[in-house]
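What follows are several structures.
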Structure P
Amino acid sequence: MRVISGKFKGQKILTPQSSLTRPTQDRVKESLFQLLEHRGYLENSAILDLFAGSGALAIESLSRGALSADLIDKSSEANKVIKANVRNLKIMGYVHLWQKDADVYLSQIGKMQNKQYDVIFIDPPYDFSDEKIFQIVKKINDSKLLKTQEGERGIIVIERDSRSLVDVLLSRINQIKNIEKKRYSDTSVFLVDFDNE
């Protein structure tokens with residue numbers, strides 16, 4: 001796997017060997033990041049990646065102009081791989097890594113940091129249910145971790161297989177302004193943003 005575009009273009013990204021991680025396919029990643037870049041979500045942004053795996057989504061964001069990235073993954077193998085990728089690209093000062101369950105991070109650390117993000121990636125393992133994603137998005141909303149101010153509105157990016165109905169569940173959250181679904185063969189990407197406070 002390699003960085004697609006930006007200042008780290010072409011740099012190799014190591015990936016965990018575990019079958020539990022699900023790397024984003026290059027064509028999906030390329031289309032997604034072109035869209036995020038075109039809409040102005042990446043330049044000078046703060047990124048949160050809740051199921052970081054190799055760190056590829058955060059690294060691609062930093063390559064395209066993001067200022068910082070918080071990467072969360074409970075797997076020790078994933079954390080070792082992320083540390084290696086961060087060292088290889090010499091971006092240690094821009095990345096904070098937490099070996100935690102995403103739910104624990106949102107319940108504890110995320111609240112304490114008093115930080116808001118421009119882009120939050122949710123790309124969990126295959127066996128992660130739509131109901132669990134709904135609960136995570138609800139916690140993000142309750143903790144006010146996503147920027148919602150006019151002119152600084154953030155976005156949540158959720159990657160699922162194409163059969164996912166996570167958008168139906170998410171429509172139950174009143175503060176969600178918009179859910180946009182992009183389908184790429186057997187993968188669906190949901191772009192979610194919240195109303196202003």
Structure Q
Amino acid sequence: MRVLGVDPGLTRCGVGVIDGAPGRPPQLVAVGVIKTPATLDLPQRLVMIEAGLIEWVTDYKPDVIAVERVFADVNVLSVIGTAQAAGLAMLVGARAGLPVHTHTPTEVKAAITGSGRADKAQVGTMVARILKLSAPPKPADAADAVALAICHLWRGTGADRIAQAMEKQALARQALTKQALVEQGRGVRA
């Protein structure tokens with residue numbers, strides 16, 4: 001499975017692509033940031049982020065996109081900008097027909113380091129260790145995007161399989177119920 005992780009931001013939107021499967025260590029495919037100058041008006045910055053995300057989806061062809069879920073912070077303007085960038089990542093994924101999932105920062109930290117309270121340096125160090133890199137991806141936004149992708153690979157795929165199994169089970173129950181109703185209608189008891 002190929003996962004594109006997106007750490008949303010207006011100035012630096014971290015992006016990272018990994019390949020992996022359950023039981024196999026993930027492999028880094030690409031990592032970087034989509035930058036926008038603070039001197040541009042907000043609409044132009046959003047257009048640049050969208051174009052950058054479209055380029056990453058087109059170039060790397062992910063199977064799924066994992067986006068950091070925005071949480072409330074003291075700096076409301078920062079949260080609004082981050083939420084706008086996150087919305088663009090979800091929109092680009094949806095338009096490309098890709099599943100898009102969100103993960104909280106605490107969830108990502110816990111998946112990568114074992115502690116939901118880990119700092120950026122600890123996350124970067126563990127990303128490097130997991131991917132067998134000589135150093136964490138730079139800047140921290142890029143490392144965070146890769147951490148999101150790893151988190152989704154490890155946590156999201158399992159949850160997806162459980163959801164698919166539950167859906168399959170529900171469909172099987174529906175089919176049995178329909179069959180029983182048909183047989184009852186013919187005077188045959190199931």
Structure R
Amino acid sequence: MSHAVDLRFGELIHKEFILELFNSTEFLENGMRRTTDSNLSHLLKDNLYFDFDSGNGFLVFLEKDTTKKIGSVKIATSLRNQVATINGGVINDYFGTAYSRTSLIEALQFLFSNYPIKRIEMNILASNQRSLRFHDKMGFIREGIKRKAWFCNGCLQDQVIMGLLKEEFDSLYANQFIGNEVNLKELFLQ
């Protein structure tokens with residue numbers, strides 16, 4: 001069984017999927033910020049929820065064999081600081097599978113190969129042990145805790161700051177992409 005994933009820019013046709021995923025009980029209970037129509041509308045340009053120049057927006061993951069939408073990630077990039085903050089994931093049926101691993105690696109490779117990013121970070125609720133273990137296994141480093149930083153499930157909760165540097169990514173995953181870089185033009189033309 002292939003666990004190949006196609007990475008796509010969030011398009012107008014993905015709008016309902018993105019809204020459903022980022023507003024699902026599972027995402028909201030694990031500290032995701034609710035995504036609304038207006039959040040998406042300010043990003044919409046040429047039917048895409050992604051700004052090429054800034055590297056901000058949504059990417060959608062599709063199962064390569066079936067083109068089923070399996071997840072999405074929201075990216076906020078600071079080109080000046082060479083940092084991208086990501087959040088999102090795959091739908092529950094795919095979490096912890098090779099698809100979730102492949103989806104994350106593809107998104108990281110896309111960012112590192114198309115933008116001058118030196119660091120990718122995320123904030124994960126301290127209570128979300130499943131996600132913390134997954135990102136530990138993927139090579140992210142737990143860098144600190146923001147105490148009582150996020151209101152979720154009726155109370156303020158701690159967030160774990162996790163980061164991955166470009167050189168760490170390269171040492172873990174670069175051999176998987178030799179001759180197979182994720183490039184903006186190819187992604188857009190698919």
For this session: For structures P, Q, R, calculate volume of the Cα convex hull per residue in Å³, for residues 40-87 alone and state which one comes out highest.
Result: R
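Of the structures labelled P, Q, R, one was used to calculate Rg and Dmax of the Cα atoms in Å, giving 20.5, 77. Name it.
It must be structure Q, since only it matches.
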Exercise. 1.24 is what came out when Cα Rg over 2.2 N^0.38 Å, for residues 56-127 alone was calculated for one structure; which of P, Q, R is it?
Worked result: Q
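Rule-based calculations on the coordinates, nothing more; no lab input. Predicted model, so just to flag it, every value in this text is computed and none were measured.
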